[in-house]
Structure I
């Protein structure tokens, strides 16, 4: 940050913790505290980014209100909009107790238990998981609070997204395929609260959105003629059910072992298709 005459005014660092090595984390208590908090609450998944704003210093006021402090929301908001696969974002500030209410209103609440010390100074972390409340929903939420007569009052409840690990996600997809014709069971499937389904609805998603995304995943197998055998195994197992897997193999005219191989490959492809969209979003 510089003054109008070009002289330095302030400084802060924008850090990509995803690039930190174990040695980096071991030597930096602030980075270690943020990484430990993220991994202990909802670990970043492969390909996701964890960011942190650190070392905030204004020449005249340190971390009291100043042009440097005013610039932080602008710069970090730009980073939110431009960082693919953003998961956690952290802000580190000294004397954190005085910032609790301010950043709670900004939907960047205090990361409880993640305070750290450097020398004699205590710092706190403020955190947001953009997989649970994505950037567009976060902007809407913060804007509504800023325009509200009572910014600290709760907004209309909006469910946060569920962030599943890859094994949990695969298990949920397999359960959804198995329960495809049981809306009562699909309604309780964890996928109902994940990004891949919630992106299909402006409000609370229903079973129709889960059904739609499952059908799109199955239809993706039709994009390659060589995958037709996988598509037919999926069709006779989960869509136009043959009753038993043995019956499905007979209807398809293939040995049971061949049918099982095609089914396993088809399910794996469906899981992969859905996982990519849960982590990276639907292609534009």
Structure II
């Protein structure tokens, strides 16, 4: 009896092993291609186009300045494994792109802003008030975001031709989403009686240009104005009925509060100059401006 039981167990075990060998193997996840971007909006665009096919490292995160940022040792370590680097024309890239390439000779630098028509930064309060630099905040223009997105999709498809069709299909879906965001922004701003808004840092010039608005800026090139320049800005703000002072997230609101008081109790509202969720942030920005321009 015991021998029969042992034989039965052996038969069951063998059958289980045969079934396990015949069972289809679990599908393996494709290895992600590592890419790095300069700022958060680019990461959003890459993820819309590539989904889970890539892992994305962002150099300048929330609250950091793209003008003066210095990558960490950990970011440089991750950089050595990146296949692509998507630049966009922010200031820190000038000094750091050569270092990235030295750390990873196989790294391909892709100018995601290639073909984008840039605007000059708002006229400065420096010597002669000259406009001396281009505005890097191109992600606040849906038309320019489309160009950036096409550049990203082209580079991904070239680096990973096996999934090129996926990148192209995702790009087309993303372009339609950009159109939907643009339509929502235009609808939100359609009936505003005024068009001039006041910001501390001139990060929303592309948005103003795209939607027929006028941006007044307190700062220029990261510098606070002197008394004469500030007086001129305040005069223009009063002439245009400004009741809101917009200040970028992550900085002291002291200057914004002071200006708000000088404008007779204007409110201070935070805006995100480098949004991680582009679609939601554009709609929120439109709603905030529509409220301020009533």
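When distance in nm of label points 7 Å out along Cα→Cβ at positions 75 and 243 is calculated, the result is 4.1; to which of the structures I, II does this value belong?
II
Once Rg/Rh (Cα atoms, Kirkwood Rh), for residues 43-178 alone is calculated for every structure in I, II, which label goes with the largest value?
Across I, II, Rg/Rh (Cα atoms, Kirkwood Rh), for residues 43-178 alone peaks for I.
Can you say which of I, II returns 50, 22, 19 when semi-axes √(5λ) of the Cα gyration tensor in Å is computed?
Attributed to the structure labelled II.
One of I, II was used to compute relative contact order in percent (Cα under 8 Å, 6 or more apart), and the answer was 12. Which one was it?
That value comes from structure I.
Throughout, read-outs are computed from the coordinates displayed, never taken from laboratory work. Note that the structure is predicted; figures quoted are calculated from it, not measured. Cβ atoms are built from the backbone, for glycine too; each structure is taken alone.
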